[in-house]
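Engineer: Scrolling down, you'll hit the structures one after another.
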Structure 1
Amino acid sequence: MQEVGKISASVKPTQDTKFHIDYNWWEKSGEDLRVYMLSHLPPEVRERISGTSIAVDYIDPDTGEVFELDEVGVAVQEAAKDPTFINPHTGVIDGIFRVFLANNNQPMSPRELSDVLNKPASTILKTLSTAGRVYKGIRPVQS
């Protein structure tokens, strides 16, 4: 069984390898996904979050697709509409995580992430594949 926090040695990501947030990693890691997601919200939004995890249907305004989200998920989707949600001052890992939050976790390659983050694809790839570590559940999509 693969250890949590490690990328399989047989996986050699390239700039075209698709990555995503692996929510199973979060379940096994012992880290708190809700707390990390809250850290991506503006302080005034965090203060309004009640702490309940009641799920509601969220309709993506662009695609019409319906997602079941809790209060934090809805707040993240709303925050992601702000042009400053993903900005040059955000660290690489946090920026990548925010891109996946904003796009409903649709897999993207370092090359595609580079276009959104304005950071070199090589830097993104190196960050995501350093020493086989998994940062914040961002992993290659398993085929």
Structure 2
Amino acid sequence: MSTLSENASAKFKAGYNCSQAVLDAACDQLTFDRETALELAKGFGGGRHEICGALAGGIIALGMKYGGSEKKSAANVELTYTKIRELIDRFQKRHGGINCKELLGGCDLQTAEGKQVFKERGLKQVTCACCVASVASVLEEIL
């Protein structure tokens, strides 16, 4: 049986973005449709919103598992925030930050130049693959 980290890493290698890889791998432990998960996570790959996309995928997964809704209690909401804080803290401790551009040593994936540097330096494998695996590993423990 593969671990969540192995599954996320395989998805990332297969071409899913970092956020999609983490969220899709977590679907086995969530009652959530994979297609919807992939659509949800699509916009978070490559640090689109400053935060590491893999971390964003993990946050979405925790929200899906523990998140509050009108049907959930305030305790569920607080549990969700606690789990998310744990994920973020552990990620930040391991990687030194949560901002995609900073994790990539200043490489901005929103620019053509940044994309070129990303490719030349092999940052997808050097940095992003490690972030995907570590988020998935922590998620496996938290979920």
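Engineer: Here helix-only ellipticity at 222 nm (-39500 (n - 2.57) for each DSSP H run of 4 or more, over all residues; to 500) has been calculated and equals -10500, so which of 1, 2 was it run on? Mind showing how you got there, number by number?
Structural biologist: Values: 1: -10500; 2: -19500.
Traced to structure 1.
Engineer: Then there's this: Once relative contact order in percent (Cα under 8 Å, 6 or more apart) is calculated for all of 1, 2, which comes out largest?
Structural biologist: Working: 1: 39; 2: 31.
When relative contact order in percent (Cα under 8 Å, 6 or more apart) is computed for each of 1, 2, structure 1 gives the biggest number.
Engineer: Computing mean count of other Cβ atoms within 10 Å over residues 21-28 gives 26.8 for which of 1, 2?
Structural biologist: Numbers: 1: 15.0; 2: 26.8.
Going label by label, the one that fits is 2.
Engineer: Continuing with the same structure: A value of 0.9 was derived for distance in nm of label points 7 Å out along Cα→Cβ at positions 109 and 125; which structure in 1, 2 was it taken from?
Structural biologist: The structure behind it is 1.
Engineer: With FRET efficiency 1/(1 + (r/R0)^6) of positions 93 and 117 (r between Cβ atoms, R0 = 25 Å, to 0.05) as the yardstick, tell me which of 1, 2 scores highest.
Structural biologist: Greatest value across 1, 2: structure 1.
Values in this text are rule-based calculations from the coordinates and carry no lab data. These numbers come from a predicted model, not from an experiment. Cβ atoms are built from the backbone, for glycine too; each structure is taken alone.
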